Structure P
């Protein structure tokens, strides 16, 4: 999660899991592939199939699920909020009116035993009843990152709000 631009006219935030973590997720693919190839050459076709297609397929799907990148842009000049999502399956750009954006808030989901929680940042639009809540990213993370992003969005909205 990083802020690319923070000016009175434009706030751009990128939300993505760091690339080194994505590389760590894919590390088990190397030994599983080697073991699968060894099984294939030794005649154990079912074991090779399970290792090569099953496990590597699961790692690839996991990698694909967490590699989504979200670009959030609050543009006061154009009067729009843009949420661009890019994944291995394609990209999507959604636009909303900036004047309807009320705030950013956190949605915390608590895990059971350890008391840890993960958070997602939601944008709250007041132009509908009840208010529309749109998730900024498809996954939640633990730690202070989502709270800092929500605070930064709310600070920017307060900064550019017209005087009442």
Structure Q
């Protein structure tokens, strides 16, 4: 009797794990398809020859941001808009601030209110706002709120802070 109960419990757990994997796969498949489409478009329309990192950015418009190399081996960044009627933006990585420089600015150099200063930085990624390349910094502020800070890719001027 105990064996049958354990066997039945094992089958239920296995079924739940299989169902969870199926749901995850089904939910993430459209994102993968969009990423693949953006990567194909970038390889066809830009100097990108090798992709090293692919990330999503959502604001008013959606972008797939690709870090990679061009034909000369230089590090480039490609912002591919989801909207097919918008232009792709390509910049050399050296044209803008590095992630390390942005983090230093956020911790020390920006004129943020004390309660808006980061207590813990969660993530830094590239994006595009109003046709301007930006860094999006996700962080927990001094009041424990999840916050977003947008900083200009070139100069480090900050656009906006959103607190949730």
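Match the computed value 15.4 of mean count of other Cβ atoms within 10 Å over residues 7-14 to one of the structures P, Q, and report its label. Value 15.4 for mean count of other Cβ atoms within 10 Å over residues 7-14 corresponds to P out of P, Q.
Distance in nm of label points 7 Å out along Cα→Cβ at positions 47 and 87 was computed and gave 3.5; which structure, P, Q, did it come from? The correct label is P.
Structures P, Q were compared on relative contact order in percent (Cα under 8 Å, 6 or more apart), and the highest value belongs to P.
Rule-based calculations on the coordinates, nothing more; no lab input. Since the model is a prediction, treat every value here as computed from it, not as a measurement. Cβ atoms are built from the backbone, for glycine too; each structure is taken alone.
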